[in-house]
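Values in this text are rule-based calculations from the coordinates and carry no lab data. Values in this document were obtained by computation on a predicted structure and should not be read as measured data. Cβ atoms are built from the backbone, for glycine too; each structure is taken alone.
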Structure 1
């Protein structure tokens with residue numbers, strides 16, 4: 001199986017060479033290419049976990065967990081939580097790395113076809129997440145996601161990826177818009193509709209989707225489909241120091257965290273190692289499969305119940321637990337240096353970024369930052385810091401949202417990148433390596449919470 005062969009290849013201190021950075025970056029880009037939607041991200045992680053000996057659980061079933069075994073569970077087909085039980089089931093805490101599976105895109109509306117001038121067929125779309133719209137023009141695009149198909153009495157979700165150049169959003173020529181290079185306000189209902197065909201053929205879109213999954217159009221009941229950029233990822237730069245690809249935010253961190261879980265050694269007998277990949281971060285996380293759901297708390301509670309811990313035991317475990325909230329960070333832009341904070345200036349290829357915000361849009365505080373800095377020192381991984389300019393509002397991420405359901409010490413981290421929320425983003429070739437190495441060290445290091453706020457890393 002393609003996924004299990006290249007993702008999470010073993011890595012050691014001795015193999016930290018330029019070619020290793022290159023290999024891991026290329027493997028990341030292959031994963032992204034095979035994962036054009038959040039549903040595909042989770043499906044491919046599931047295949048990888050299967051290959052690595054993880055046992056799939058279902059939320060509707062009664063769970064039985066055994067010491068030393070590895071498990072995973074999905075929700076909605078777009079979020080996934082994997083975890084490893086220690087040999088000693090009377091564990092002390094949970095050590096969690098979290099990221100997200102989704103990215104800003106255009107969602108295909110119901111009844112999507114728009115016939116224009118009896119000659120063009122366009123698709124009706126709406127924005128998903130806070131995106132840069134201009135870079136979507138004039139690129140090869142296609143459609144991916146899932147459809148719900150009726151098979152007898154069953155309604156079955158099926159993944160869809162129309163794996164060919166299917167449509168594009170054509171720009172308006174400069175001759176008809178002389179102000180195009182002086183600033184344009186785009187209307188998503190008018191300017192951002194992708195062209196898919198010509199003529200008056202109705203239901204061309206539905207027929208393509210049905211043909212792709214080898215079913216009848218009438219069997220498709222509903223769908224969750226998105227446009228995606230077809231351009232492949234690439235390594236580039238004077239010394240091959242950069243990577244560019246779609247959806248680096250946040251597949252880059254999700255890939256790293258899951259890889260670290262799979263490659264971790266069993267030296268930490270105190271903790272349950274957990275990797276949580278949530279959907280819908282880009283639209284606020286307020287879904288059953290988002291960070292603002294009960295998904296993480298449900299899974300952690302069931303783990304505790306399976307090893308006969310009571311509610312107080314679970315609360316005690318939470319009090320000693322630690323989470324990495326991993327979501328990419330803004331790197332210094334070479335053309336807009338003034339947009340960054342004057343003293344906290346992260347760059348690509350210079351280490352993992354710890355993110356701070358006085359209003360707690362990021363959860364990092366002095367304690368959680370100190371713990372993670374020690375982890376990175378143990379792993380020999382460089383760190384940087386990110387803080388918004390005081391006159392620029394920043395966004396939030398998984399950590400502070402999930403903490404409203406599972407309140408544990410959390411640090412917000414990420415990898416520096418450019419063009420965040422573009423359909424083609426740029427990052428450093430070394431940084432996936434850094435995140436893999438640091439998160440692996442995190443899983444392998446018992447983090448002991450003592451009295452009076454004292455933490456010890458063993």
Structure 2
């Protein structure tokens with residue numbers, strides 16, 4: 001008869017493991033927001049307190065809230081069985097998101113909540129206390145007086161019902177030798193705001209919309225399927241799963257020349273339009289995957305307008321292998337073949353937008369690709385409408401402008417295409433243009449070197 005052995009994990013060791021699950025700041029906040037939306041919140045307010053000694057981060061919602069008993073239950077790790085049937089719109093899954101997301105970013109998690117008909121309640125986990133005692137018996141309940149004295153908590157911000165998540169001892173807010181704490185927090189909050197605007201845009205745009213505020217500023221949704229002249233919404237299709245249907249909607253974005261600068265900026269710039277082509281996979285209307293073809297196609301400049309929206313219900317989590325962070329999943333084999341076929345439709349249309357006779361395609365603000373389908377030729381041309389170039393030209397004489405234009409034509413004409421192709425073919429990562437103009441070529445005649453240094457220093 002096998003001997004039963006106690007396999008209870010060390011709290012200290014388990015917590016350290018959970019701190020390294022792999023959340024970044026945006027994912028962690030997103031996991032908290034999932035809980036707020038699942039609790040039917042209509043307003044989600046995020047605040048940062050910039051006290052250099054103790055910066056805090058807090059998320060307020062006006063959802064259902066929790067009673068004291070429900071709060072203590074939800075503060076337990078793995079509070080829910082992931083195999084249990086969930087509502088198709090439930091954004092939670094494993095019952096660990098709030099805790100693991102918080103532990104990845106802060107050493108102290110405080111939760112305050114109020115349910116209709118119940119008194120305000122609060123509890124906290126402090127990793128320092130867990131490590132010191134190596135015990136789970138350190139989940140601390142809070143009295144109303146203790147709640148009202150917590151740094152980062154504003155009782156006036158808590159509605160009649162709702163929940164507040166507060167992070168203390170934040171490990172992701174660390175000053176470096178080159179960057180101040182204020183700049184780190186500002187950059188983090190900017191990135192988080194954009195993440196929320198994109199990944200929760202369907203909730204912001206729905207009839208029963210959810211409003212997001214970051215330090216009192218209301219966020220605007222970022223719809224990756226932006227509309228404009230030349231945009232297309234192709235015929236949607238459905239793929240049947242074991243526990244629900246997958247809805248697939250192919251889209252083609254407008255060519256950038258038909259977009260305003262504000263629309264381009266909203267999509268992250270011209271380069272982002274190219275980089276972010278591909279699949280946009282939503283779980284219960286929450287964006288999980290934002291771009292990339294997941295092996296169904298390759299990223300290509302001619303396919304940069306192609307987007308494929310994939311909507312899956314929470315009931316298909318097992319089939320799609322949704323992870324605990326809800327940041328990745330796997331395409332079921334039964335879906336891959338069909339989805340690959342569907343992807344070719346918007347890719348083909350995008351390619352056609354770029355390759356018709358005499359079409360000039362703006363690669364970025366410095367270069368054009370001019371492709372002629374009729375004679376199958378391609379030209380790479382310097383972008384003469386570049387704002388920096390125009391500003392320089394405006395300060396030059398007419399004679400010098402003519403000379404500059406001729407120089408740029410020759411620069412395009414003598415682009416070392418064959419050498420570039422050969423080098424990239426052998427070793428793609430060896431081509432690095434980041435610091436292309438740093439320093440001067442070696443072995444220059446001294447008089448020329450001195451002249452160049454005066455020009456470019």
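With distance in nm of label points 7 Å out along Cα→Cβ at positions 108 and 252 derived from the coordinates and found to be 5.7, which of 1, 2 does the value describe? Clearly, the read-out refers to 2. Can you say which of 1, 2 returns 3.7 when distance in nm of label points 7 Å out along Cα→Cβ at positions 20 and 308 is computed? Structure of origin is 2. Of structures 1, 2, the largest value of mean count of other Cβ atoms within 10 Å over residues 60-67 belongs to 2. As an exercise: FRET efficiency 1/(1 + (r/R0)^6) of positions 284 and 420 (r between Cβ atoms, R0 = 35 Å, to 0.05), calculated from one structure in 1, 2, equals 0.15. Which structure is it? The correct label is 2.
The value 12 for relative contact order in percent (Cα under 8 Å, 6 or more apart) was derived from one model only; which of 1, 2 is it? That value comes from structure 2.
Of the structures labelled 1, 2, one was used to calculate Cα extents along the principal axes in Å, for residues 292-411 alone, giving 56, 32, 20. Name it.
Working: 1: 56, 32, 20; 2: 69, 37, 18.
Corresponding structure: 1.
Each of 1, 2 could give distance in nm of label points 7 Å out along Cα→Cβ at positions 124 and 340, but the derived value 4.5 comes from 1. Each of structures 1, 2 was scored by Kirkwood radius over Cα pairs in Å; the highest score is held by 2.
So helix-only ellipticity at 222 nm (-39500 (n - 2.57) for each DSSP H run of 4 or more, over all residues; to 500), computed for just one structure, reads -7500; which one of 1, 2 is that? Before the final figure, lay out each step's value.
Numbers: 1: -7500; 2: -10000.
Structure 1 accounts for this read-out.
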